[in-house]
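Multiple structures follow.
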Structure I
């Protein structure tokens with residue numbers, strides 16, 4: 001770990017990726033501040049509570065809070081957002097407020113507070129729909145939903161603040177999959193696995209759409225590496241990060257095979273295909289990050305499904321088909337978030 005980047009603020013740190021990343025950074029010897037609303041549970045870090053972990057219940061729109069907690073931090077990993085495209089069924093004004101309007105003040109306050117490195121989790125979905133066989137970082141952005149539109153609009157805001165004392169790096173991750181202490185069952189691989197395990201049937205909407213995926217452990221490995229990298233290797237850069245580009249139908253086949261192998265009593269799983277108006281489809285290239293940083297994902301979709309199957313068999317999920325804590329939109333709607 002870069003000795004000058006030992007104090008890290010993770011926005012949305014109690015979320016799906018953050019709940020895996022935070023323990024990893026603590027293990028690496030970092031002092032970690034987590035800023036999160038904790039609407040999916042307040043005990044995600046109960047096994048890791050220590051002097052090196054500060055948990056702050058609050059939100060990124062609270063600029064007074066940001067000015068209070070950012071001094072002393074030398075790195076920010078910005079994960080907080082209303083994530084995934086269907087979440088915008090919730091409240092478009094809320095989504096703009098959190099995913100876009102709050103971004104520039106967060107960056108400005110971070111820079112003024114002495115933060116030296118700002119890592120922004122954008123999304124590979126900024127590319128929208130494309131038939132190109134290999135979408136590189138130079139590809140035109142064609143966002144087709146509010147979610148990926150606001151993610152795209154934040155990128156130049158951050159790059160404009162790049163300086164010798166403020167290293168910025170943008171990551172465009174594929175859809176994350178796999179087991180997390182703050183599990184989500186509203187992401188492609190995870191949805192299909194949940195249904196395969198609990199109903200014996202997988203419903204595929206459309207199926208022809210290409211969706212790049214990335215194991216949760218690999219994105220955690222990347223964020224850790226980005227804290228370690230020398231400034232000149234990452235300053236002002238944008239990186240795609242994905243591993244396997246499959247159609248949704250292909251993902252369903254992978255899920256079926258693994259679940260049938262891993263879960264007792266699930267020897268036969270049916271795949272049902274229905275029409276879909278979700279046209280997002282793209283095939284990202286991750287050659288740049290491999291070439292420039294030597295980053296190579298190590299975990300497959302099969303690994304992600306196996307990890308979740310083990311968690312299902314071990315009884316780690318409580319009512320996974322109906323429990324709102326696993327579903328971002330439904331949980332936020334239940335809280336009446338505005």
Structure II
């Protein structure tokens with residue numbers, strides 16, 4: 001009897017160890033695949049203000065998308081590919097903000113410096129002007145771009161964007177290589193779980209596809225840590241910026257149940273920016289970029305198309 005029980009325990013142990021090994025190998029292949037892909041889907045251009053990594057997708061009027069925290073150019077490249085929004089008639093320019101992936105932090109620590117870096121990127125791409133979309137932690141840079149380069153900003157979209165001082169603790173972030181690896185492993189488990197959830201509940205399949213695209217754009221943590229920590233520091237230093245100086249067409253999108261960016265901040269921006277349009281998505285939280293992806297894409301595309309001035313000078317646009 002004891003020998004039989006011992007055999008069962010050993011068999012269970014072998015299965016468990018085998019499962020763990022398979023999981024770890026799968027994680028390693030997944031993360032290394034992301035790292036290789038990051039190098040093949042973007043370019044680094046030397047601007048007057050330093051190197052900037054970026055990717056492009058789609059054709060038409062130029063639209064800069066400034067990613068959130070954390071992220072990189074891949075956050076919105078992945079999302080646009082997943083939702084097929086790249087076919088909606090715009091040329092999306094997707095930079096990695098300073099501290100993320102291959103854009104160095106010293107060239108743009110503050111939102112104002114990041115705005116100037118974005119303008120320098122447009123110079124190198126021969127784009128006179130374009131619309132800009134600031135998402136979440138990309139909001140401050142987008143706002144500064146509209147303030148500092150009004151002649152380059154044809155329209156502004158703030159999507160659940162940080163617009164006022166925001167204090168987020170950094171105490172729960174990984175501080176060691178092992179902790180960073182474990183954080184990436186947690187993302188991998190969430191990535192796989194999202195796929196299984198989408199398969200089991202077909203009505204959420206599209207949201208899970210977008211969710212997986214967004215999750216991929218947070219790995220590896222080591223290539224995004226500097227930008228993340230800088231964002232947290234900069235968000236706490238936002239002062240009373242002259243938002244009333246923004247005169248381009250402006251669309252503000254905000255979920256009423258957002259626990260990350262206070263809905264009151266969207267109303268504040270709306271009150272400060274003359275002629276701005278505020279769209280409040282009832283019941284939506286900060287994950288509306290995932291669960292309301294198609295709705296948001298349609299609203300933004302319609303807004304940009306309604307302003308013919310979003311078309312850049314055809315002589316300068318590639």
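In this comparison of I, II, the computed figure -15000 for helix-only ellipticity at 222 nm (-39500 (n - 2.57) for each DSSP H run of 4 or more, over all residues; to 500) is attributed to II. A value of 2.0 for distance in nm of label points 7 Å out along Cα→Cβ at positions 172 and 204, calculated from one of I, II, originates in structure II. Looking across I, II, the calculation of distance in nm of label points 7 Å out along Cα→Cβ at positions 28 and 276 that yields 4.9 traces back to II. Among candidates I, II, the computation of mean count of other Cβ atoms within 10 Å over residues 36-43 that gave 13.8 used structure II.
In terms of mean count of other Cβ atoms within 10 Å over residues 156-163, the structure with the greatest value among I, II is II.
Values quoted throughout were computed directly from the atomic coordinates according to the rules given, and no laboratory measurement underlies them. Owing to the predicted nature of the structure, the values given are computational and were not obtained by experimental measurement. Cβ atoms are built from the backbone, for glycine too; each structure is taken alone.
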